1. Taking Rg/Rh (Cα atoms, Kirkwood Rh) as the quantity of interest, name the structure among 1, 2 where it is greatest.
2. Name the one structure among 1, 2 that relative contact order in percent (Cα under 8 Å, 6 or more apart) of 35 was derived from.
3. Here helix-only ellipticity at 222 nm (-39500 (n - 2.57) for each DSSP H run of 4 or more, over all residues; to 500) was calculated and came to -10500; which of the structures 1, 2 was it taken from?
4. Assign the value -1.35, calculated as log10 I(q)/I(0) by the Debye sum over Cα atoms at q = 0.24 Å⁻¹, for residues 50-129 alone, to the correct structure from 1, 2.
Structure 1
Amino acid sequence: MGYCSVASPKVVVCPHCEGLNRVPEDRIRDQPKCGVCHGVLFEGRPLELKAGNFHRHAQHGDIPLLVDFWAPWCGPCKVMAPVFASAAARMIGRVQFAKVDTDVEQGLASEYGIRGIPTLILFKDGREAARVSGALDPRGLQSWIEQHV
């Protein structure tokens, strides 16, 4: 007899094919795979989003999405990158982490009014829920996430 989960399902956007998956909340930490492409849904590292897939991830997933708007020439962005990656590895299934290169995706940067980088925007229920600009240390990032998730 198979396992029957009674937890409410969460919609998770596949980082590989952008397929929508319903995953029982109590199974999110069990390394679920996409029902479409069979890729792992939570890789423990930030996704690289572009204009073509950004809105699907920001608007359709039930897991909060934390986006780092950054640029490769930005010193504070470089300092914060390992902090952001470490948080992504620690918070698998609780928060989905993503990065948007503002040099490449100028349209997204303009759409979200990015005036300084790094800027973090947290999306919940398809809408912007919180924003902070400037590099955060590990404790500051964790505290900011806890406050807004």
Structure 2
Amino acid sequence: MSERSFVMLKPDAVLRRLMGKVLTRFEERGLKIVAAKMMEIPQELAKEHYEEHKEKPFFNDLISYITSEPVLAMVIEGEECIDLIRKMVGATNPKEADLGTVRGDYALDMGRNIIHASDSSESAKREIALFFNDSEICKYTMPDESLIYE
């Protein structure tokens, strides 16, 4: 079943010029990028996005970091893509992430872990709605979809 996930390349990915390498991984896997925008996240949006962490000691540092430089926010689509993207991204702590995952290959520190990806269908819907209007999400068919999906 086709679903959508919210994915954000964080400031460390942008500043280290890793966006293309990460996007290539998703595209080569057969996933479809249906929305993308470079943006500087306002404080209020960052707080709303990371609301679940507001009582944690790292919350202020997280907000400060995610608003410090531009990010690349995206909506990625594919069959059961939320779990697939989470596997491709790797463990939140890069020291525990398998080699071959985005974090396992490009990150070393928990506070600079390159990427955010929705962890559930509910989170994806909420996060997509925070960052994108319906009119910003493209609907199209890839010419090779019949080669990717049965």
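1. Values: 1: 0.98; 2: 0.95.
By Rg/Rh (Cα atoms, Kirkwood Rh), the leading structure of 1, 2 is 1.
2. Numbers: 1: 23; 2: 35.
That value comes from structure 2.
3. On the way: 1: -8500; 2: -10500.
Comparing all candidates, it corresponds to 2.
4. On the way: 1: -1.23; 2: -1.35.
Traced to structure 2.
Here, each number is a calculation from the coordinates, and none is a lab measurement. Being a predicted model, the structure only gives us computed values, none of them experimental.
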